[in-house]
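Right after this note come the structures.
Every number here is computed from the coordinates shown, using simple stated rules; none is lab data. A quick note: this is a predicted structure, and the numbers were derived from the prediction, not measured. Cβ atoms are built from the backbone, for glycine too; each structure is taken alone.
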Structure 1
């Protein structure tokens, strides 16, 4: 799984940037020093705690990053209010902890915790270490070790602005929790030959009904803002590729990827796992490409494997002509902004004709996006654009519904 750090560098090691790697390193140090199985940092929000970073044998103790639980039933709140000491041994036998639901749910045999504090010195979260064994080795030195490490994490939050660090961690945890659910639905929208009406392929589009908000764009934006946009893209593309090779008549399936996602090795690997299926990768033009040489190296590798490359939203983003020239795509998709109202706009018609000529010279296929009116289709065909996509030809439908109807 790849992540993009705050500097925009793809990190395939499982961290969420330098700060995230540092926190994980501290958690590993705590586990090693205390001989504990799992360590995590949680942040408090609205009566709950969110586990924002965790290391160790997480599956064995039913712990995962992004996990959320009520503060009311936690060890954390009891340590903070003095009901429990910072270190608990034999938790499944201790009358203060043995009947707590969390003891059984997480198989807690021993626990050490210390508060993470914000700029005003109030607790904003906890550093916790837990194990399934009774923790006979735990002592006052164990508590002091965890308190020291919690202070280091607190200093990090204070240095960056406690509320900013807290808010970002909470937002990241919320998105990561959603990713852990794998709650993506794939819809397919047809691409058609506007002359014959025949379907020539489908574009895979992701939907996240459990997220709510303002549709998939809101989730992609939030994931990118908190540094895990590539993770979300990888999850979406994996779900979309489940339909690869299952479309009737060898129709092409197109999936969308940002330049950053295209540079993620695990994303490329999952694409190459589907070699032999008619497949195309649409590179969005709304995101700038910082390193064309690196992207072109990947696109050449995909092409050699028989995967087509498409420039999405042409005419809408960064340095369109330069972008297209550098990528030398197999397919150029005209942005809806060029198509909308085309029949009454001579400038748009002239631009369309220029793109038709360019595609003809370079051997690329031209596809018009966002075609909603017959008048738009008629002008596009008259100008030489043969392929189109839009509500005029079909709205996105659940993938299984499309496959069942084939």
Structure 2
């Protein structure tokens, strides 16, 4: 098949979306498909400092994937108004790029967010008859309204109208969590064309990263029990909880907390560490993928964290990497969250209520003092990934969906 993948994030940008879809596209190519990607030109706030300032081609082939980049003037992380406008202009920018390709595709797979990319799928299908699949990674506008980032009633109304259409109209919808499936059904999605396909990882590649554990030595903390959060630093993550726990545990000189990544609140976190003299915590910026995996694998426990107000169904993209590397998890997430369900059901970590610092402290100490428990959770996490987050298995499911949609188009044309 000739597959068009649309995703707003791509290498050399750092983040779960860019790497998840790079791995997915690479696996499609491995299965014999022709894959084209329409994406944005790399934004420096999503890049490691060693990649900033380099020039990247507008068209290139990466591991057999034909990548087509787009430029546009709006691209500011910290100005929410411009970020919002960027989301709404992307469908138009990407469609112009699509027209320039002058190709007929069998199917289109679109990464959501941003939610307005639904409009791109609709326009491509209307103009060419090509079916499209929306892959919902986040539920918008819920994730913006839950934490108070989005308050404008008109914008919320418009997004909710768009959301309803995005659940009703696509040829197929995939969601990264079971609760996400149920929510979309409740909000008007057609039951027969929605399913959960977890974010996935290449098991052979993750096995390679399991052998790398040099980070503690590089940092001079080989004798420390390392607890790490590595991911986006945004208001949605509840990351102040980690520093609150570290502050309360300063007397435990053999425990270190690391927060690794970048985002809107990185400066705030760095200032807290300095001003409050939280000497057992460090904040590091974005890291190349190999260093990111080294940090995760060198850690004794890894954290998944969400703000307690985050009620929308989601499974953070980083979870597949943490479990794939066999890391015990402290899930600082609302108890109804899908991550909490996975961690509890498969016994691959401990769930704590966001904002409950004492519970968080107890979880850290319990895992530190029970090596056998950590090892058991490690095995359970790897088993879950092999069963549910196996890239090869999930690509085969996508192929089945694509084949069904292509055959459906053929039947309509024949009729």
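For the reader, a short list of remarks on this structure follows.
- In this comparison of 1, 2, the computed figure 21.2, 74 for Rg and Dmax of the Cα atoms in Å is attributed to 2.
- Parent structure of the calculated result 0.35, given that FRET efficiency 1/(1 + (r/R0)^6) of positions 292 and 372 (r between Cβ atoms, R0 = 30 Å, to 0.05) is the read-out and 1, 2 the choices: 1
- Label whose coordinates, when helix-only ellipticity at 222 nm (-39500 (n - 2.57) for each DSSP H run of 4 or more, over all residues; to 500) is calculated, return -12000 (choices 1, 2): 1
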